[in-house]
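Each structure below appears as structure tokens.
Read-outs: derived from the displayed coordinates by stated rules, not from any lab. Computed from a predicted model, the values in this text were never measured in an experiment. Cβ atoms are built from the backbone, for glycine too; each structure is taken alone.
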Structure 1
């Protein structure tokens, strides 16, 4: 069925559509019913003929595939690539170039609160670099700077279930942890609104230190957990001894270096402003099955 007959207003493409966050954004936009959604991924997914969602192949390392995938697209929801930061910058350069070449009118980019190229966090440099590319691309844009996901940070808490100690080098650093679901809702809201030309801090409702977050996890899970502020060297060594890949040892270590510099403690009301509802708090997310 044509866009005109369905009353579809714009065509919105979403990168990383086979992932948790990208997939959520695709579902939210499709449920809206007013837009044609293009799910971009390295593998194609078959949809029903009458579905508002179509799939297109797009590979971050293949500029031609990106140009082809973005043909006729009005808005691009750009969910960051993953892995080695140097490779990510190449991926992101290709995406932004393809969007500009394809005359995408509006880029909604998922960045991070710590998007400072002077930060010790490896992905802060990547995000700052990508924001600069988008600003100079000629495309209108809206930037969603998300805090650290509660679901991601919970992996450090769950690893302490047996030992009873959350052993991370956070010192007194505070984090405004945000649920992945709230980030997805904000991306969908930005994609269906006019470009803002600025960044939006997407955070949880409060900033907490790791000792307090550990206490919330202990309460939610009914386990005796305590926070142990280990040194950065001890943290890196323990990750390596546990079999973690060298890149992720580096990435996690630099993340906690940025936590210690209080680069993740900002709290905003953007989730409510963009979506009309308050963000989930840490206890809400940790208490889920």
Structure 2
């Protein structure tokens, strides 16, 4: 397959090439696989690496800029306090994928199985979009599989994650093999205690719906309650009843629904609440 290649040096140039139909890439771990498989046939590919150097900031939030790889984040002093994020990122692909792939690219793919995408939901993430630099909550930015809230000339410039300092956290990904496999289902849980009652709760699932699943009304049912087994069994059942997974070559919808219950109960038993 033949296509043109450009590497613009300014946000304005990149925006123009994207508006003209160019496909953006940094690490290319997803784009070039799809091109090779014939799933995409772009006439122009746009290298983003001249726009922004790999960069991570940690002031009130953790901010990860475009062209920053998973390995950059894992090695960053800024990310040390984001222990749940680090647990999730070490499960992404292989070392080679982590060395080239980027969190911003994972958001752009908008796959409900995206490991980093799951972390953005549990961390109440926001996406910074260029050239306007408007900020959008991740739950509003992702519209469905491969569908994100971008106009033709816009692209993802950075993502910001709020701290989970003081929270107890849990993460698990279920698949046929570790790391390289796309998950059958995954879960991230963050719970903050005040004495012996739950002060805040966040529960997010991957691969069990068209987007990452997080039901805030079910989270609110936990707040102010003592963390008892019966309570979590009830909430786990409600999640299982509400999610709408699909059946595919990796697992049936029924199996995924059962995993939704089992994973939350496993989180409860392992978090020492």
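For the read-out Cα extents along the principal axes in Å, a value of 58, 35, 33 was computed from one structure; give its label from 1, 2. Structure 1 accounts for this read-out.
Using the calculated result 0.40 for FRET efficiency 1/(1 + (r/R0)^6) of positions 62 and 174 (r between Cβ atoms, R0 = 25 Å, to 0.05), pick out the matching structure from 1, 2. The read-out was computed on structure 2. Here helix-only ellipticity at 222 nm (-39500 (n - 2.57) for each DSSP H run of 4 or more, over all residues; to 500) was derived from just one of the structures 1, 2, and that gives -12500; the source is 1.
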